[in-house]
Every structure is written in structure tokens, then in C-alpha cells.
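Asks: Presented below are the structures under discussion, each in the form of C-alpha cells.
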Structure I
């Protein structure tokens, strides 16, 4: 989706921007600016992202399904309609006990 879709606003249906693919994690960047980015992900059941850190806060908004997100060693189950903030510098990981879609919001400094 080009940046112009947001410069000239119109509603966006996020869950339709990425499709589930068996055994895969699919992503699509929706917006990138110097201050951050929006990326939609679709995780097949059993997929995930290994533990890592980010230099700035990241927020996950689950759009569909259920995610298991570990932040600083504490595991959280996050379902559609819920969000979780992963603070900068704190290790975090994501798992898909069932397939799920999420919007990742990255905000820099």
C-alpha cells in the first residue's frame, strides 16, 4: 500500500493485506516513515519469531486468532482485539499456538 493511501486517507482493511500460508510467516509493510513503521503479519500455526530485542518500543495489535508473546521472560496470551507493548531493549519472542494476524507498530524515539 503506497504512502499516498494515508496522505489521502481512506479506510484500510488490515486483515486482508496478508494471507495465511501453511508453515510460513508472511508480512507486508503498510507504512514507513522516519519516526516508525506499520507492518501486518500472518503467522501459520506453529510458527513464530525467536527471542530478540529492538532499540525502540514495539506494539503488537492482534487482528485475528491468538498469539503467545513472551516479554522479559513473562508469557502472555494475546487474542484478537488486544495489544501488548514490548519495551525497547527487553527481549521478546512470538509464537503461534494457532494461526494469527497482527499489526506491528514500531515507534522510534
Structure II
């Protein structure tokens, strides 16, 4: 069944290679399959070619963290916060700020 989903996504991509949602769907599908380098290639494509696709930044940053690439995760969260603010998506901004603070060790709570 998962191969069917991947085949459908590639068919959609072939029909509309510039659709960021399809690239995002491929990235998340590869993440679910633990094919992390393939997932990352789609997330990085989105960051470069579809900068305003705000949903990318949270998941790309989390994937960088999973891969042990903390500096890339932090940069991704920072860029995502900037983009979210520019497109006035304050919900995404808040989520990105939360993971950014956590990634940089600033998520402490008062005891």
C-alpha cells in the first residue's frame, strides 16, 4: 500500500513538477519510511524553490535534528520564523519559535 502512495505522488509530481504540496508529501512519505536522505532532498528543494511554503521549516528542522545536524536545524528554524512572520502566519511562527528555543537550549522553565 505504501508503494502505491509513493507511485501516486510521483505521478502527481510528473503532472505538476512545481507543486510544493506534492514535494512536501514526498518528503513526509520518505520520512515515514525512514529514508531520511531522500526526505531531506525534498525538504531542501522546498526551502530553495518554494521559500514561502511555511510548513517545510518545522519538519525540515526536526529532520536535521534527527540526523545530528543541530546547526542546520537552528538555521532552518530561524529562516522559517522569518518566512512565517513575512507571510503573517503567526501560528507557524509560534511553533517554529518553540522548537528553535528548544534546539538552542533556551526552553527552560522556572522551578
Structure III
């Protein structure tokens, strides 16, 4: 399972996620940092990524367009990169189950 970190999450987190989520990346690393949300959405869909974001934009897109891609919406407000890392590790099993569940398009993590 590959995660695609949105602009509002530090790209410095990407190497730390490779053990649990191999192939994960960041929009900056993929030269999508100036892309529209729709372009990022299409890239994630076409390349089997789950989008990880801290804002509601991608959740709203999932309501309009359906999924894939799936979205992990971090609802922890403004928090440190360390805390985001801890959240993704803490909810690893839930993220794995979310990926497998064909009825869910968005996982909200608090």
C-alpha cells in the first residue's frame, strides 16, 4: 500500500513511512506541488495511492467522484510531523483494513 502525502504534510516524513507503507511518496517529490487537487486526485487514482491529507478537499472529492483513490483525512488540526508519524503508525492496522474494505473511501483519523 502506497500513501501519497498532500502538501500540508511535511515531505520529510516520507522516508520514515517506507517500512510500513513501501512506495509512499509526497506531492513535492512527484513534482505535483503546484498541481491542482484534481490533478493530484487523478495521479493517485492512476498510480494506486491512498491520499493522506489534513484538509477536507479530498474528502469532498471522494463524495463527488467516489473512489479510488481512497483518502486518509488526518483530523488532528495543525500538528507536528512527529505527531503525524505517530498517528499513522498507531493506526497502521486500521489503515490496512481500510485499504481492503471496498465499501469505504475515506478514513478519518483523530
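Asks: From which structure (I, II, III) was relative contact order in percent (Cα under 8 Å, 6 or more apart) calculated, if the value obtained is 31?
Replies: Traced to structure I.
Asks: For helix-only ellipticity at 222 nm (-39500 (n - 2.57) for each DSSP H run of 4 or more, over all residues; to 500), the calculated result is -24500, so let me know which of I, II, III that is.
Replies: Only structure II yields this read-out.
Each reported figure results from applying straightforward, stated rules to the coordinates on display, with no laboratory input. It should be emphasised that the depicted structure is a prediction, and the values quoted were computed from it without experimental measurement.
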